[in-house]
1. With Rg and Dmax of the Cα atoms in Å derived from the coordinates and found to be 20.6, 68, which of 1, 2 does the value describe?
2. Given a computed value of 10.7 for mean projected area of the Cα convex hull in nm², for residues 9-152 alone, which structure among 1, 2 does it belong to?
3. Given that Rg and Dmax of the Cα atoms in Å, for residues 65-112 alone, derived from a single structure, equals 14.4, 42, which label among 1, 2 identifies that structure?
4. Match the computed value 16.2 of mean count of other Cβ atoms within 10 Å over residues 129-136 to one of the structures 1, 2, and report its label.
5. Between 1, 2, which one scores greatest on mean count of other Cβ atoms within 10 Å over residues 89-96?
6. Work out distance in nm of label points 7 Å out along Cα→Cβ at positions 49 and 169 for each of structures 1, 2, then name the structure with the largest result.
7. Given a value of -16000 for helix-only ellipticity at 222 nm (-39500 (n - 2.57) for each DSSP H run of 4 or more, over all residues; to 500), calculated from one of 1, 2, which structure does it belong to?
Structure 1
């Protein structure tokens, strides 16, 4: 359900003030301490950011796709750690329940996810199954009315603080590839779940990932997303949430790019060399112009695709195009930002150094650039053959 124009405008204005007045001033502290201060988490809850995409009936804001990407454009201008905190609740951690969950699952989990009282985590990747999700080895063996889950999940975002995991496990060992995989809702306190040490990452300090180890974790069949009727259909559920997730990540990339451009322009105007601001130098202007044009192109792609998704059209190919272009784009913008800053851009006291490392991940998670290229080309060929 879309917000009316005035309400949306007020929300985006409030979010913009919150990002500039509360989140950005805490970026350095979050990077140094590798944790988001609890009082900021409380403020994020109060803003309703944990439930942006969750329907109003369950306590969320119920933003449409075009509204969500507009919010992500704004939220993406702060450290990605803040977005990561709420990202799984709005995306892959909740959308499976919203799309395929039973009424009981929706009533049990969505209100807590929308309020931020419960943090969701999406446990798909494994040591030997990343982009090739069909090769996952985590098993779910039936035991009466329950399943026993065994396996290891890797690089799981928000796992150290998660209350609810969506765990993908193979329920039919005879099936090949992604067939025979089911999606289970598993609460963090379930016996048999242990967590590895938090990963030491290149960037995105304050956003935590770790291994999730499942050792005979007993889960009732009713905890399959969609109930027992959706046994062996978990991979289909995962695919359904990806279009929204890809558009959301793409919009975050645009927000980060616009922040980098703003910081670079400000530095170029203030920094003087050879008796004038470096912003007057044509080669600096060329880098600024290239970054501005690429960020604008990505924004237009995302907004158009989001509108068509809201209209009920199939946007899988274009959502993959957005993810591929926007994530690559922000990497180029970050590189130019460091170059415009010169030696200062290599120093940790400037935000561009941190963003240069932070945005590198966007080309990897929720489908690498290479996976997007394969999806786009395959869809093109399939459409041409139809």
Structure 2
């Protein structure tokens, strides 16, 4: 069984739990220990898996101290959560990086069968490859959302790294990648070749300024995601506690918590990873809150995937100068979707969906004869 690769939470952490107040997360999580064994995955909705594989990192990053993070996270009080969350312990690095990739992929694949969401914490972002490969056996098209200040399509590298892992994904056979979306890129960190490639493949991207100006534009993007990969170098140095070593511009604490919540709310999301984590006390406190908001988002899911527009939706027909577009608004959640042309299916291989998540502003823009870039690119990808 693939979960046998995992190692239990250390006694150092378990001993601190007894000192915590009642009702905090540390006393409410299902925890993998030597004594109790691995929690029953059939009863778990979200499981935390810690990893420190960084051998293919492009950057020099310090080892993330998962035990110190647990001590911070366990102190928090849960929300009104009526589902089980588990700490599945640590995945040790394999003899080769490829061994770690394989083990992580198999674990995520196993958890997907029980609709348990793995939250991968630590390591470098090239581990996104494993998250992607865990889907390949299910023969469905995959949407990846990356929260990152770069695209990670760097050209000219012979080896896989955290700066070039997307090259491996888009060239892998079979290719099941439907869409890749970047949230938070900074143009001066991106080579022109990468920008050209994103345009050529009709992938979506949102600059840092766009995201910070209106965080709500990211919600429909997360709603379409199967995999979300956070590179925590997307934070500015004041926010992540790296100060002089980090980036002067980036997401702030409010933005990263809101985006983590949006990821959790996504009914479609099956796995999330938080990578390239700074190792300082200030960041551990912030990341505890980021993870808390992801779980809070999961609690607020609306069960609207796959979308069933036959009931519980209001329909709006917008006549534009060259076409008619149907919009649907959920009565339950207030969220919006827009219909694709029948001849331009989002997924030509399965003919499974003609709806694209959108915002209320997209509807208002269509009323003014303006179609969103996401709609145009989705039709081109088909």
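Quick note: the coordinates plus some simple rules give every number you see, no bench work behind them. If you're wondering where the values come from, they're calculated on a predicted model, not measured in any experiment. Cβ atoms are built from the backbone, for glycine too; each structure is taken alone.
1. Of the options listed, only 2 reproduces it.
2. Computing mean projected area of the Cα convex hull in nm², for residues 9-152 alone on every structure in 1, 2 gives 10.7 only for 1.
3. 2
4. 1
5. Structure 1 gives the largest value of mean count of other Cβ atoms within 10 Å over residues 89-96 among 1, 2.
6. 1
7. 1
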